[in-house]
1. Figure out for me which of the structures I, II the number -19000 belongs to, where helix-only ellipticity at 222 nm (-39500 (n - 2.57) for each DSSP H run of 4 or more, over all residues; to 500) was derived from the coordinates.
2. Where is distance in nm of label points 7 Å out along Cα→Cβ at positions 42 and 58 largest, in which of I, II?
3. Out of I, II, choose the structure whose coordinates give mean count of other Cβ atoms within 10 Å over residues 10-17 equal to 12.1 when calculated.
4. If Cα extents along the principal axes in Å comes out at 58, 25, 19 when worked out from the coordinates, which of I, II was used?
Structure I
Amino acid sequence: MIVLAFYATISPFLGSGPLWPDYDVIPSCKDNWWWNMLYINNFQALFFDQCMEWSWYLANDMQFYVISPLFLITLW
């Protein structure tokens with residue numbers, strides 16, 4: 001949650017360079033931040049519309065963590 005807040009608010013002010021103004025993450029983070037908070041951002045249809053594109057594996061791991069006890073109980 002802290003990384004998401006930092007990425008959406010402070011990180012746009014830390015960069016510089018000729019291509020930095022073209023890299024605008026704020027609109028996607030303002031619209032889709034709750035996908036990351038609920039760990040369901042890997043279900044989004046468009047990958048470039050995600051707030052933190054690299055965090056899809058965190059959602060994937062969390063979903064497997066939640067579902068795995070169902071499978072383990074059936075094996076026991």
Structure II
Amino acid sequence: MIRNAGLKGLIFHDLRHEATSRLAKFLPNPLDLKRVAGNHDLKSLDRYYQPVPEDIRRQSEEAERVLDMLPAG
């Protein structure tokens with residue numbers, strides 16, 4: 001498949017890394033991401049997921065906004 005596309009220097013797992021990292025933007029729950037990406041466990045998901053620092057920052061800010069809405073105490 002990769003050879004037919006003329007993509008030199010790539011292997012199948014490079015595509016899997018890219019696809020898993022892109023899916024993570026739409027599936028922030030690691031258990032959902034694991035199932036959709038076809039990983040058997042979170043350890044194998046961790047091998048393929050390459051988080052983008054900007055995405056991590058955005059998710060952290062969103063979590064902080066949600067936590068700020070909770071009543072104190």
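Every number here is computed from the coordinates shown, using simple stated rules; none is lab data. Predicted model, so just to flag it, every value in this text is computed and none were measured. Cβ atoms are built from the backbone, for glycine too; each structure is taken alone.
1. The read-out comes from structure II.
2. Answer by largest value of distance in nm of label points 7 Å out along Cα→Cβ at positions 42 and 58: II.
3. It was calculated from structure II.
4. I
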